[in-house]
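Laboratory data are not the source of any read-out in this text; all were calculated from the coordinates shown. On a predicted model such as this, the values are computed, not experimentally measured, just so you know. Cβ atoms are built from the backbone, for glycine too; each structure is taken alone.
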Structure 1
Amino acid sequence: MHTEIIIPLVLYLLFVFALSGYAYFKRQSVNQFTEYFIGNRTMGGFLLAMTLAATYISASSFIGGPGAAYKFGLGWVLLAMIQVPTILLSLGILGKKFAILARQYNAITLSDMLYAHYKSHLIVWFSSIAIIVAFVGAMTVQFVGGAYLLETAAGIPYKIGLFVFGIGTVLYTAFGGFKASILNDAFQGIVMLVGAILLLTAIIYAGGGVTQTVQTLKAIDPALLTPTGPNNFMDFPFMISFWVLVCFGVVGLPHTAIRCMAYKDSKALHRAIIIGTIVIAVIMLTMHLAGALGRVILPELTVPDQVVPQLIIKVLPPFAAGIFLAAPLAAIMSTINAQLLQVSSVMIKDLLLRAVPENKMSDKTLTRLSVTITFLFGALLILTAWHPPEMIIWLNLLAFGGLEAVFLWPLVLGLYWKKANACGALSSMICGALSYTLLASFDIKLLNLHPIIPALIIGLITFWIGNQFSKTAR
């Protein structure tokens, strides 16, 4: 193990736990259940920007994305910049109206919003199950990414790193709740921003400057400098698919949408759009460029996902490597935190309380139950991550697509189409989920497009058809 790397990392984690402890004691004097899941809707602009950015930027942005850029070159860097408008789209489309309706309905979860509009228990049950199933895949990716980092950069064996990282993340999530999530997201967002810039600077310096680094990359493979990459991998259908999957479709991600319910006012919303877009742009550019240019420093990697952990050791002094290691871990922890809270809220608010509404539980009891569920679900995720896939970006994109296929149209049309009803929404959710699952499972690409595009088209068409059969479906 590399002690010089582990020491600053331990100090960082202690600070994260301290923020969680602060959030835990703060919520003792308020409505615990609402505070635990959405922080009593008090987020300002900076916190909203950083929590959205930190939640969206995950293991794929610090591990999988740079790994893909290492393999496919500068074309992947250009492709990754498609993600820059995500916060603008999420807050612009959902933001203001979503927050107003959430207060009007006293909604805590995404299913609360869907039920308030569609008045359908079937939609709540289907959406809840979809969130839980998809988040198993999405969070497994995050746990794998965290363990990979500790194994490669700190010398901690994968399974030990997975256990330590997993338990630590689950602990701070379970006890801190939403308030801890947004406080840590703000801190972790700053760490990510600084760390990404420092790593890219160190790579360019080690490569002999920008010109020399690019020339060396060209000598390895000239296709690494083209927009479509080696073997024309990133062709036009792939780019269109990627744009829908990681940009426009992000509007339908539950853990993104839930943050649109928790900010304070319009001023916070507008500030968040500006700050969040800048943060996303800088981190996406620097990290993916680091992966692409990192091939000059480490030309013989067999597992592309190891490029960032290996670069940390190669181009940074040990203590600085420990500090930087906190950046990708911050991205991973913040995403797990948001998704774990989402699963806990779904299981308590949308499944348990709807199944036994006559069972009146106190806020304290519900919060304790949520903590227990978070622990149990976290243990399940550690088990699923025990044997990791080769390139985690594909598993992450698969989970992303499934959530988008289910939620995008019911959310957007529910907000902006007054005639949208439960029959149309449920038809869209079921057909979108089924078509995406079948196309992705059998690797069927219509017109060489990613399954998310035909799945969203099918979801939109079935929404309209279902809407014609019933004006009110319960």
Structure 2
Amino acid sequence: MAGLLLALLGLVLLAFGLYCCYVGYIHAKYDRIPGAPRESFLLGHLPILWRMLKNQEFAQDLFLQWAEKYGPVLRINAFHRVSVMILSPEGVKEFLMSPQYPKDPLVYSRIFNIFGERFLGNGLVTVCNHEHWHKQRKIMDPAFSRTYLMGLMEAFNEKAEELMEKLEEKANGKKEFSMLTMMNRVALDVIAKVAFGLELNALSDDQTPFPRAVTMVLEGMTQARMPFIKYMPGKQKLVKEVRESVRLLRRVGKECIEQRREALRNGKEATLDILTQILKGDALEESRDDENMLDNFIAFFVAGHETTANQLSFTVMALAQHPEILERVRAEVDDVLGAKRDIDYEDLGKLTYLSQVLKESLRLYPPVPGTVRRLEREHVLHGITIPANTTLLFSTYVMGRMEMYFKDPLTFNPDRFSKDAPKPYYCYFPFSLGPRSCIGQAFAQMEAKVVMAKLLQRFEFQLVAGQSFKILDAGTCRPLDGVMCRVRPRSPAGGCAA
């Protein structure tokens, strides 16, 4: 028995020794690429990133420091894998604008499921095969056309009005509340109604099962990045609730799809929304893939509300810190809208400075900090050889804060995006770039404009003192302190509705 144990120990030590040799070989391949010193031979930079995640520190700020010190091509080590961060316009143009560089399956497979439950699967966000992606995108594009988006104005106005009513209940200038919470609720109500015909009423109660499930799934995405978390005794309750939440979202999605199918079979007029497009595409397929349809249902719900809510909250935070910009954008809203209650599609095009404010907010505080691609063949960039089969990381957050691309990058200045300002080519991509850019970006910016315009038209808002204004990495970038505010109604002289 002792001999067998010694033999097994010997095999384990041999395997470990061989693995260490392999890690050393990988180091030799990549160490010519600039990068910060590894903290650990085997773990590389992971201990630093894990500490930052645990302490609610923002890793992208560390990458910004590294970029300033080591240049626009950075090596990041983790065990035997090395990722390379590309932070130059030339690199962004080369790798993001071409379909020949796919999304990295090693990265996106991590959100195929969450704690063992199928989550985003092979939907538009995660699918790596270009042909499969192109087929899905072609099906979905009509639901994001200009014609369809113009038809959403009534729903945008309706849900934004419901938010204004909730804010009126808090508008005594004394009550403190989280603007992030309010924006999350309205964005969830919007995506539910205009995409799937659901009335969630999250603004009234976000603890009902569906909104609560969305919240838990987002928490699960954040927690799942910590290694072995699903095996930790203290996390079992969380893991169980996240799994149940994913199952609930997919169950509701299945019910929506079946009900809409039945309505179409009975000859009822179809609403032109995302769900209808999913079903139209399904009718064209030789074999129906309900799981893939549910992947897209979940992706649009989770990504479609979280990112817009974060953008709106960061914009409120930035405007409240810059009263001169706030007054300028409010004057534009008053000039374009006056006291009118419903915003028309044509009004949005006249709110040019508000557009600049929203773009500048996305530069400093992009809800999605970047994207990932797979380099399958060796490539030379800026004289640096990047080996084949390398994960490439791109960060609009880091590039948006680099002095070489934006003058005084930490200053909130919407005039960077004025008509006459130089265009930030390939260093500003909050919705990604190229063929895999976000299908919902026009949708999101219309929604953001309607909500912000109404907020500026109706209310004065003030930030509660003592907030850190830090960014939390929670899968998306969100305000750590929730943008705590006080609001009060604007006086009639301010141009708001009576």
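When mean count of other Cβ atoms within 10 Å over residues 213-220 is calculated for each of structures 1, 2, structure 2 gives the greatest result. If you rank structures 1, 2 by distance in nm of label points 7 Å out along Cα→Cβ at positions 45 and 117, which sits at the top with the largest value? Checked 1, 2; max of distance in nm of label points 7 Å out along Cα→Cβ at positions 45 and 117 sits with 2. Taking volume of the Cα convex hull per residue in Å³ as the criterion, the highest value among 1, 2 goes to 2. When mean projected area of the Cα convex hull in nm², for residues 69-108 alone is computed for each of 1, 2, which one produces 3.9? Value 3.9 for mean projected area of the Cα convex hull in nm², for residues 69-108 alone corresponds to 1 out of 1, 2. Quick one: helix-only ellipticity at 222 nm (-39500 (n - 2.57) for each DSSP H run of 4 or more, over all residues; to 500) came out at -24500 when computed from one of 1, 2, so which one is it? Answer by label: 1. Determine which structure produced the value 0.00 for FRET efficiency 1/(1 + (r/R0)^6) of positions 5 and 197 (r between Cβ atoms, R0 = 30 Å, to 0.05), calculated from the coordinates; the candidates are 1, 2. It was calculated from structure 2.
The maximum of FRET efficiency 1/(1 + (r/R0)^6) of positions 85 and 405 (r between Cβ atoms, R0 = 25 Å, to 0.05) over structures 1, 2, that is, the highest value, falls on 2. Computed over structures 1, 2, relative contact order in percent (Cα under 8 Å, 6 or more apart) reaches its largest value in 1.
Kindly point out which one of 1, 2 the value 13.5 was derived from, the read-out being mean count of other Cβ atoms within 10 Å over residues 437-444. Corresponding structure: 1. Between structures 1, 2, the greatest calculated value of Rg/Rh (Cα atoms, Kirkwood Rh), for residues 325-412 alone is seen in 2.
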